[in-house]
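Bear in mind that the values in this text are calculations on the coordinates, not laboratory data. Computed from a predicted model, the values in this text were never measured in an experiment. Cβ atoms are built from the backbone, for glycine too; each structure is taken alone.
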Structure 1
Amino acid sequence: MNKQINKQFRKYTKTISTRTMAISLELATYMWKEINERKSVKILDLGNGFSSFVFRYYQKNNAPDNCRVISVDTSKDWLVKSTKFLSDNKLSTDEIYTFDEFKILPKEKYDFILYDLGNMITRGENLPYVLSLADVKSPVIVDDVHKLIYSEIVEVVADNFNKSLNYLKDETLDDFGRYASVIV
């Protein structure tokens, strides 16, 4: 595990958010490993928060020079809090949008996507749109699939897109019982 991510997670969950609201440290660690192994250059962070720190820390310290991170959230207030945390850590605050602003930008393809945006209704309704933004072999990490109804929606949408769905319970299970999946 990256020591800086662990340290900043503890700071983030004491000063910005709670551990139950932020992505888990286990998911942050999993994504850190994945983006470094993949050498991701175009990352879509749907659900601005600690994930934004992870992706932008990678962008600053480990990523190829042409790496872009686009962070999106449904809440302007949350974007302000997260942007301040990024700024305080001397990380990029470029390309941060509300979901409404993001949806009117020209459509692009991404090589790594985290989908942790808004509430479960928002997530279920917008998952097909999110999958349409992934490059052919790009992973879409879908958080909070421990919620049965949401998990069933994720399974149906992945199947409709002829994508594989793999649960990441072993890799991302936290002490609250939350875990993610990956659609590829």
Structure 2
Amino acid sequence: MRNAVSYLVVLLLFGMAVPAAKGLGFFDPVLLAAYACLGMIFAGPAAAQAFEKRPASLAQAVQWIAKAAAFGELLAIAMVACGIGTVYVTHRGYVFPPDLESLAFAVLLGLAGSLTVASLAGWVTVQVSSQASRMALRVVFVGLVALFYFKGRWLPSIVEMGTVLCLLATGVFVLLLRLRLARAAEAIQP
């Protein structure tokens, strides 16, 4: 219940308060792309929490990664939708639509990024611990914030390349997870 209240507060803050303050500036492609990628913030910790139980198989691990990524990206999409709705409501009749094509590509980047951080969190949790996973996620998030601060204007122009790189990184983390789970299974069998 506490988590639900926290997510509701985040949704109200980023889905209504920030867009109301930004006004039409909320439709800046850089800001919308960043919003579409916010799912990474939620997907990683959700995966780390799921992987504390240790998956029984790679299929279960991939399922947990997919669920965490979907959860994070759905929350990001809800924030974007609430934000667009807030701007429309606060600027009745004076609003142009956001660039939906670039927003769709940004959502794909957000989903790919969510898959990446979820698979990273899962692998580090299985390899070391959930505390180590959360620390690794903090380092990644600080790096992403710094990257956005210094090079944020590039975000809409690199979504395709970023999506591919995220999917490649996800593949690497899933492969590492597979190797770790196989070693753990071998250690159990005599």
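The table for this structure:
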quantity	calculated
FRET efficiency 1/(1 + (r/R0)^6) of positions 37 and 77 (r between Cβ atoms, R0 = 30 Å, to 0.05) - highest-scoring structure of 1, 2	2
Kirkwood radius over Cα pairs in Å, for residues 69-140 alone - highest-scoring structure of 1, 2	2
For 3, 14, 21, 19, 13, 10, 8, 6, 4, 2, 0 (P(r) over Cα pairs in 5 Å bins from 0, in percent, for residues 5-100 alone, calculated) the corresponding structure among 1, 2	2
Origin of the derived value 20 (relative contact order in percent (Cα under 8 Å, 6 or more apart); candidates 1, 2)	1
With Cα extents along the principal axes in Å derived as 71, 38, 26, matching label from 1, 2	2
Which entry (1, 2) yields the derived value -14000 for helix-only ellipticity at 222 nm (-39500 (n - 2.57) for each DSSP H run of 4 or more, over all residues; to 500)	1
At a computed 1.5 (distance in nm of label points 7 Å out along Cα→Cβ at positions 45 and 117), which of 1, 2	1
